[in-house]
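Multiple structures follow.
Just so it is clear, none of the values below were taken in a lab; they were calculated from the coordinates. Note that this is a predicted model, so its numbers are computed, not measured.
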Structure I
Amino acid sequence: MRRETDDHVVPTPEVGTSLVEDLGEAAEMIAFKHSVFALPFALMSLITAAGAWWPSARVWFWVVIAMVAARTAAMSFNRLVDHQIDFQNPRTANRSLPAGRLSRRFTWVVTIASAAVFVLAASRLNSLCLWLAVPTLGVLLGYSLAKRFTSAAHLWLGLALGIAPIGAWIAVTGSIAAPSVVLGAAVMFWVAGFDTIYSLQDEDFDRTHGLKSLPSKMGADRALWIARIFHLVALAGFSIFAVEAGGGWIRFTAVAAAACLMVWQHRLVRPGDLSRVDAAFFSANGLLAVVMCVCFIIAKIVG
């Protein structure tokens with residue numbers, strides 16, 4: 001079934017779908033597996049902020065709840081804002097909303113409920129977390145509008161994910177400290193770099209539809225060079241954080257692994273060959289985050 005919108009014909013959701021089916025579709029819509037990009041760095045910050053001890057079970061619980069809720073709110077809002085764009089883009093036309101498998105009403109409910117859970121989780125941690133919850137949501141939700149007016153949207157997305165380790169540090173200590181800001185900045189440039197690579201797929205579409213991105217503004221070659229610079233800055237940040245966390249060969253092995261995986265993803269992608277973008281986007285970066293987190297946990301365990 002289809003309905004008319006302002007300029008396009010967009011499918012409406014099928015009648016009679018169950019709540020379980022909707023929830024399953026929502027999980028696919030928010031790409032829950034992509035939580036691997038930010039959550040490991042939040043955990044690295046969490047255990048580092050605790051010093052010689054480990055965070056309490058209560059802090060672990062509410063940080064994870066806050067992370068999942070924040071990401072769910074951000075991704076579902078992104079799908080709402082980009083509904084028409086996704087419908088027009090062949091690469092994204094089969095997503096849940098443009099394909100009509102979910103309704104906008106249900107997606108709004110997911111967005112609002114997730115935002116409320118995020119604020120609740122922040123309130124259960126400490127007062128500074130609660131005070132910063134709404135501004136944080138502003139950054140997370142604001143990213144969805146950024147590509148309408150700035151080619152720096154990749155950095156905005158990086159900031160949205162870079163907030164995670166800063167928030168985790170605050171959850172443990174009740175204050176912001178330099179190591180968390182360094183890690184947050186490193187995550188920001190790392191994400192901006194791989195998002196620039198990923199956006200190469202939409203270079204022509206973005207340019208045609210007036211959307212802002214580094215590839216659509218500068219072309220693929222220059223965008224890739226900027227992505228390399230972003231990743232060099234990220235490696236510098238990861239190295240500084242490793243020192244702040246206590247150094248040692250295990251943490252520096254984590255940074256070396258991150259460097260190798262960044263090099264790998266840049267070798268996978270060429271302006272004229274985007275066939276391996278998905279491997280560069282998810283495999284390389286998901287592995288990078290997990291490997292770094294595991295190494296930092298081991299380093300803390302062995303002292």
Structure II
Amino acid sequence: MSAVDPVRARDDRSLTDFHGHETRRLANDHLWVDVLASAGPRIVRLGLSDSSANILAETPGDGWDTPHGRYELFGGHRLWFAPEDPDRVAVPDGHGLRIEPEADGVRLTGSAEVATGLVRSMTLRLDPDHASLEVCHALQNVGERPTELAPWSITQLPLGGTVLLPQRAAAVGHHVHPNRTLVLWPYTSWEDPRFRPRDGLLTLDALAGPDLKLGYFNDAGWVGYVREGASLVRRFEPLSGQPHPDLGCNVEVYIGDRYLELELLGPLRVLAPGATVTLVERWQIGRVEGLGGADARAIAERIDPDRAGGETTDAWLRR
């Protein structure tokens with residue numbers, strides 16, 4: 001089955017409504033994804049073709065007041081930019097979205113923001129052969145002044161699973177230069193029991209508790225989340241040697257009392273008027289029945305065969 005026309009909603013109201021907001025669905029034999037039809041750009045639901053379960057978190061009614069109006073969180077996936085400035089990054093995006101069909105996908109373009117001089121967009125493309133989705137984020141400077149920023153993609157996920165954060169393992173022998181970093185936000189405690197470092201793999205138990213946020217530079221090019229027998233892996237190109245926000249982070253994780261946020265960041269750029277910066281990632285959904293947080297290393301070996309010598313990702317997704 002080919003991808004469904006992204007601008008044609010299905011008849012079933014449950015598939016075209018996200019807590020009172022109209023959506024559009026892309027689907028093929030492997031997966032489906034729902035986006036908001038007039039707000040955003042936002043991805044709000046994602047699942048395997050044989051399941052109605054939404055892998056992403058839903059946070060209807062959550063939001064906060066900003067100098068530009070109320071910002072609705074919605075849930076799911078959104079595009080921000082770093083370094084974080086609460087008065088600029090959370091610009092209300094409840095209307096003005098433009099939807100354009102693409103080959104095997106759709107392009108979502110938000111309206112020009114007076115507060116930032118930016119236009120935010122996402123282009124989604126479904127892989128016809130696997131449960132995989134390419135997401136290309138773009139920030140275009142349509143203002144009159146250059147601005148320094150880093151593209152920042154944020155995925156909200158429900159609690160109850162395990163976050164997988166690959167990191168370089170300990171090396172044999174004496175070395176004079178460090179090869180690993182970890183950045184903690186002021187409210188994060190080293191003693192938080194949800195944080196479980198392993199050699200070569202950090203894991204976080206996504207359980208309700210005090211706010212926790214950490215980040216680091218990930219040179220493996222993937223992060224993952226495993227929950228209720230399903231996994232979401234986000235792949236990206238690490239751009240080492242380039243300046244990144246938040247003390248050099250390209251991956252960050254926030255866990256609150258109701259959801260977690262898995263975040264990717266590109267390098268800092270001075271974006272001239274008329275210029276665009278992109279952040280491209282590939283999402284892969286797989287099944288991991290019988291494996292939970294305690295089996296994090298086994299899951300990681302399937303996801304990262306180049307490091308672990310395990311099964312290739314494509315072979316795993318075909319299982």
Structure III
Amino acid sequence: MSRKIIVGSRGSKLALLQTESVIARIREANPHLEVSLRKIVTTGDRHTQLDRLEVAAFVKELEQALLDGRIDLAVHSLKDVPTELPSRLCLLAVTERLDPRDALVAKARLNELAAGSTIGTGSLRRMVQLMGYRPDLRARPIRGNVDTRLGKVSSGEFDGVIVAAAAMLRLGWQERITEYLPLEHFLPAVGQGALVVEARVDDKDIATLVSPLTNLPAWQGITAERAFLHAIGGGCRTPVAALGTVNGNTLRLEGMVASISGRRVLRAAEEGSATSAGEVGMRLAEKMRGMGAAEIIAEARRHENG
């Protein structure tokens with residue numbers, strides 16, 4: 001392949017590290033290919049109000065750059081990518097997934113923090129699960145990149161913050177993690193820990209180039225998670241979590257749907273063939289709708305629109 005390709009990325013330190021890791025793999029497989037990186041500022045990078053972020057806040061401008069032909073590929077944290085894509089775009093590859101768990105960076109482990117300690121998080125999902133596990137703590141919204149959030153712990157503004165473990169690992173800051181939060185109490189966001197490559201549907205050369213980067217178990221797991229999220233109807237303002245894990249040919253999908261207040265929290269699981277990952281996700285959504293998830297989602301939408 002003789003063409004030059006341009007890869008788009010957000011400009012944060014973490015986003016650039018993630019994108020460079022994908023570019024390195026492309027170059028390794030295609031040493032004669034010229035690959036360059038273009039930084040693009042997204043709505044999510046400019047926005048300061050946590051509760052008003054739209055679903056595609058961290059990907060919309062990158063997708064527009066793909067549609068305009070200014071870039072050939074976009075690398076995203078998969079948890080930022082909506083389940084519905086523009087018709088001319090597609091997800092081509094999901095790289096090997098890092099630890100999908102949430103991580104606590106704090107002055108002490110979660111069970112050891114004093115009542116009333118302030119924990120920062122930019123996620124309703126994390127807030128709801130934190131309050132379910134330690135209702136005596138105070139959850140406060142926090143914005144900014146990972147180092148900004150960690151700085152608020154160092155300065156004493158917060159007693160701790162909850163972040164994605166994968167972000168800490170990619171930044172090489174694993175020694176700063178106080179505790180990996182248990183999955184039985186803290187299910188991650190859909191796609192957390194995975195990187196995805198997005199491109200134009202009609203660019204066959206790019207598809208040939210990028211598709212081999214896919215890690216199959218990661219692809220199967222996130223396919224089930226995204227099918228669940230889409231079928232359940234969850235949006236930005238609904239606390240929804242899911243994790244798909246593959247063992248051999250068996251896929252186990254765990255899901256959580258909660259009310260914004262945290263008063264109702266539903267959890268369930270479904271198993272099936274890893275080769276039918278989307279069906280597993282849809283079955284779990286159907287099961288949880290029968291448990292009352294549809295009413296929770298509808299309440300969240302009324303709250304969002306009100």
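Name the one structure among I, II, III that helix-only ellipticity at 222 nm (-39500 (n - 2.57) for each DSSP H run of 4 or more, over all residues; to 500) of -1500 was derived from. Matching structure: II. Looking at volume of the Cα convex hull per residue in Å³, for residues 192-263 alone for structures I, II, III, the greatest value goes to III.
For Cα extents along the principal axes in Å, the calculated result is 57, 46, 35, so let me know which of I, II, III that is. Going through each structure in turn, the value belongs to II.
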